[in-house]
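**Q** Next up: the structures, one after another.
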Structure 1
Amino acid sequence: MYTIAIYLYQLVVILISPFHKKARTLLKGQRRAFKILKQQVDKQARYVWFHAASLGEFEQGRPLMERFRREHPEYKILLTFFSPSGYEVRKDYKGADIICYLPFDTPSNVFRFFRLVRPEMALFIKYEFWYHYIWACHHYHIPFYSVSSIFRPNKIFFRWYGRAYAHVLKYVTHFFVQDEQSRALLAGRGYVDNVTIVGDTRFDRVIDIARQAKELPLVERFCQDAPFVFVAGSSWPPDEDLIIPYFNSHPDMKLILAPHVIGENHLQQIEQKLQRPCLRYTEATEANVAEADCLIINCYGLLSSIYRYAHVAYVGGGFGVGIHNVPEAAVYGVPVLIGPNNQNFREAQDLLRMGGCFEITGQTLFNAVVDRLTTDKELREKRGEVCKDYITSNAGASDVIFRTLNL
């Protein structure tokens with residue numbers, strides 16, 4: 001049934017690709033994957049294979065890839081993605097030797113893949129459990145590691161209809177899971193000795209990012225002498241509909257807004273809602289940036305460094321499919337506001353319980369929380385320390401994983 005489902009999925013992608021940009025990009029990348037492997041694989045080299053579904057999983061695997069690069073230069077790194085939102089953003093990542101899409105998990109593709117490259121170990125990040133690839137690793141005696149994985153009772157492995165697919169778990173050499181619930185669920189299926197709770201490698205990543213934060217003179221100039229700077233990252237229209245009205249009526253606040261979508265239509269919608277001077281980052285200069293009250297970040301790659309200028313941060317997405325990267329803001333020791341769709345994000349749930357995060361459900365609550373954090377500096381700093389301590393105390397997953405790998 002699994003193999004049939006993969007072929008059907010492949011067929012659907014082919015059928016909708018003329019009308020769906022993401023499907024078209026995925027199909028094009030799939031077709032190029034074997035060409036890339038054939039051209040770039042060095043048969044004399046030793047490869048470590050990392051696989052990430054998309055950009056978030058890539059960030060979780062990145063601390064391990066970069067540590068391999070530093071400490072074990074005898075290995076080359078093969079990095080595969082499944083989603084275009086991961087590959088298209090990181091296809092030029094310098095920390096890997098070969099980067100391509102993962103071909104669909106059909107028996108013929110898997111056979112062809114391993115004929116071209118025989119990695120010495122495979123590390124799949126978080127939710128990735130492609131049956132035929134994992135079976136092939138077992139068949140070819142290639143250690144397979146599941147990194148930063150999370151298991152929940154409603155996952156297919158633990159439902160009656162997923163019993164056949166759940167057999168894939170027996171081919172995993174070691175599970176590096178994020179929490180106790182995941183360990184317990186695996187123990188209930190007989191996996192005890194090859195399970196280690198390590199937490200989330202993403203904490204290691206955000207600490208590295210904070211240490212290497214970019215110098216941003218224009219942002220520095222914008223924030224200079226501002227009594228209160230509010231940074232909203234990865235915002236969507238429902239987030240902006242809360243933030244902008246408050247900003248418009250509070251002249252002491254400066255706002256840095258980094259929307260998730262930076263298309264021209266969305267940028268114009270934001271500018272139409274703003275009633276105070278605003279400026280796009282790509283149009284900012286030393287001469288004009290200080291005159292603006294709102295700086296709109298209309299490019300990618302800066303947000304993780306910009307959060308350090310915040311007195312309070314807002315992480316968007318919580319009124320849609322789910323919040324974005326809370327640790328990316330929390331690492332700088334600032335309180336973080338998030339929308340209500342946060343139940344599937346462990347770090348958000350932990351910080352809500354500990355007091356570092358505030359859940360926002362509407363305009364009235366948003367106004368009350370920001371009013372309080374604006375006027376009570378001691379509270380703001382205390383809640384920010386909760387965030388910073390939480391990130392620091394959860395770091396170190398990469399160390400545990402490397403010790404277990406016995407490299």
Structure 2
Amino acid sequence: MESHSSHSSVAGTGPRVVHWSVISRGTLLTLVSVSGLVLILGAAFSPDRVLANLLLVAFYLISLGLFGIVFVAIQYASGAGWSVGFRRIPEAMSGVLWIGGLAILPVLASLRVLYEWSHSDVVAHDHLLQLKSGWLDPFMFIVRSVIYLFVWIGMAYFIIRRSRRQDVDGSSVHTERNVLLGALFLVVFGVTFSVASFDWLMSLEPHWFSTVFGVYNFSGMFTSGLATLILILLGLKRLGWLKREFTEEHLHDLGKLLFGFSCFWAYIWFCQYMLIWYANIPEETAYYELRTQGIWGALMFLCLFLNWVVPFLGLLPRAAKRSAFAMARVSCVVLVGHWLDLYLMIMPSIREGGALPGLIEIAGATLLFGLFVWGFGRLLGRANLVPARDPYLPESLQHHV
């Protein structure tokens with residue numbers, strides 16, 4: 001990380017972060033370039049595998065970006081003040097939304113590679129796909145995808161713009177209007193994110209369906225977003241930033257949220273699996289029949305271990321939720337677990353025989369990391385690190401004092 005400001009402050013306009021990065025710009029550019037080159041070369045040999053990894057990268061980035069603005073919207077809509085001191089961090093996380101949108105463009109341009117329903121000859125001989133053709137239409141699929149991204153990026157822009165205008169005039173009107181905007185965004189998000197996960201992920205296997213798939217993806221999005229937020233805050237604090245704005249009490253509360261949402265993820269996972277297993281309907285069981293055999297079965301149990309067992313046992317003690325070391329370790333595990341969760345949603349549809357992640361997957365993961373760091377740092381460096389004129393800032397500074 002680098003910064004050209006020396007200390008945090010809540011007076012005046014607060015500190016400005018000119019540049020933020022866990023690695024130098026040159027190293028970051030090299031990382032992204034090499035990862036992109038590996039994927040481009042890999043496309044010549046396995047285009048479906050490369051596009052599947054781009055879909056994973058795009059959905060992961062979009063999820064982290066959406067978490068940022070969803071977290072901010074929840075704080076506004078609920079009138080919460082405890083997180084105001086570090087609100088700029090989740091706001092900056094939304095800066096990767098448009099990058100995720102660009103990453104998914106190659107997938108939208110090559111629907112026939114990943115999506116069975118985009119083949120008219122296949123649909124013509126499949127009664128179920130014919131019934132779904134009104135929704136699973138290539139043109140409308142692309143139009144809906146553009147609408148999702150346009151709405152998310154647009155609403156995030158207006159919420160963040162009002163938040164940052166408050167640094168200039170200190171008017172409470174910006175908070176009041178963001179309460180309404182935040183509430184509206186949460187309603188829009190609840191619908192669009194569920195439908196987007198149906199489109200981008202569930203339709204990879206169009207004969208399978210799950211009514212809780214949207215909620216399941218929301219739980220994964222929120223858990224991984226919390227883990228990312230915790231790691232960034234701990235990193236900034238270690239560099240001497242946010243000493244007053246992010247305390248052990250704030251860390252404890254974020255730890256409780258991470259603990260709770262990891263359990264929520266496990267609950268939704270179990271509900272989806274148990275109901276499909278119990279009903280034993282062939283159209284539904286085919287999804288898990290594939291993912292419980294061979295290497296996929298081993299990865300599925302590893303996914304459960306990373307996403308629930310580790311955070312449950314690791315964060316159960318109160319002391320662990322107040323420990324920067326313990327929280328950082330668990331957060332890293334959760335982020336890897338969410339990547340594996342998305343991997344298991346996407347890859348079996350194109351690699352039924354089962355396969356461990358290889359060079360292409362590593363390139364996708366490093367590309368994901370590089371693009372997130374760049375997009376996050378770019379937006380964070382455009383505003384004061386602390387929203388010093390927010391009327392709820394004193395409440396945040398006195399949190400549990």
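Since every read-out is calculated from the coordinates, none of them should be taken as a lab result. The structure presented is a predicted model; accordingly, all values stated were derived computationally and were not measured. Cβ atoms are built from the backbone, for glycine too; each structure is taken alone.
**Q** A value of 12 was computed for relative contact order in percent (Cα under 8 Å, 6 or more apart); which of 1, 2 is the source structure? Spell out each step's value before the answer.
**A** Details: 1: 12; 2: 33.
Answer by label: 1.
**Q** While we're on this one: Quick one: distance in nm of label points 7 Å out along Cα→Cβ at positions 78 and 390 came out at 1.4 when computed from one of 1, 2, so which one is it? Present the calculation step by step, with values, prior to reporting the outcome.
**A** On the way: 1: 3.9; 2: 1.4.
Answer by label: 2.
**Q** Using distance in nm of label points 7 Å out along Cα→Cβ at positions 350 and 374, single out the structure from 1, 2 with the greatest value.
**A** On the way: 1: 3.2; 2: 2.1.
Max of distance in nm of label points 7 Å out along Cα→Cβ at positions 350 and 374: 1.
**Q** Quick check for you: by mean projected area of the Cα convex hull in nm², which of 1, 2 is greatest? Before the final figure, lay out each step's value.
**A** On the way: 1: 21.0; 2: 19.4.
Comparing 1, 2 by mean projected area of the Cα convex hull in nm², the maximum is at 1.
**Q** Thinking of 1, 2, which structure, once helix-only ellipticity at 222 nm (-39500 (n - 2.57) for each DSSP H run of 4 or more, over all residues; to 500) is computed, gives back -13500? Intermediate results must be reported in sequence, preceding the final value.
**A** Numbers: 1: -13500; 2: -23000.
Attributed to the structure labelled 1.
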